[in-house]
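Some structures are shown below for you to check.
Here, each number is a calculation from the coordinates, and none is a lab measurement. This structure is a prediction, so every number in the text was calculated from the model and none was measured. Cβ atoms are built from the backbone, for glycine too; each structure is taken alone.
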Structure P
Amino acid sequence: MEYKRLLYKDVMIAFKEWERAYNAFQEAVGHDEVDVAIYTLEAAERRYQIQLKAAKQAKLEWDVFRQGSFMN
């Protein structure tokens, strides 16, 4: 269960990183800033995909984590 708890945490961290990268892309101005934002967003998307794949392979039960039942 500890592995799944850590995996869930990693997925949520990756999702939050993706959100930050997406917001930075939306607010980017100028060619260089847009280029960096695109690179950062693509990397965050890939990390999130990798974490989701690992969670799927581990058969992570999302409802258990959303409800906080894993803490018991």
Structure Q
Amino acid sequence: MSQPMEPLAVKRPEAARLLSVSVETLDSLIRSGSIRARQQRGSRTILISVQSIHEYLGDVKPQRGGRR
């Protein structure tokens, strides 16, 4: 049986929970560029890249460059 897929992005409260920090601390990490986030089109919702959470925690190496 296959494992459930990890989401590509999560909302701010979930990202803060995953990092074990407050939403205010997460916002500071976003402002500093340590965590990547984007505002969802046509909405006030901010989505945080799960990959950037892994990179911040040192779980994966950052991707560099584009597709070849």
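On relative contact order in percent (Cα under 8 Å, 6 or more apart), which of the structures labelled P, Q is highest?
Working: P: 45; Q: 31.
By relative contact order in percent (Cα under 8 Å, 6 or more apart), the leading structure of P, Q is P.
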### Message
If Kirkwood radius over Cα pairs in Å is calculated from each of P, Q, which structure is the one that comes out at 13.3?
### Response
P
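Could you figure out which one of P, Q the value -27500 for helix-only ellipticity at 222 nm (-39500 (n - 2.57) for each DSSP H run of 4 or more, over all residues; to 500) was computed from? The partial results should precede the final answer.
Numbers: P: -27500; Q: -10500.
Computing helix-only ellipticity at 222 nm (-39500 (n - 2.57) for each DSSP H run of 4 or more, over all residues; to 500) on every structure in P, Q gives -27500 only for P.
Determine which structure produced the value 1.4 for distance in nm of label points 7 Å out along Cα→Cβ at positions 16 and 48, calculated from the coordinates; the candidates are P, Q. Spell out each step's value before the answer.
On the way: P: 1.4; Q: 0.9.
The structure behind it is P.
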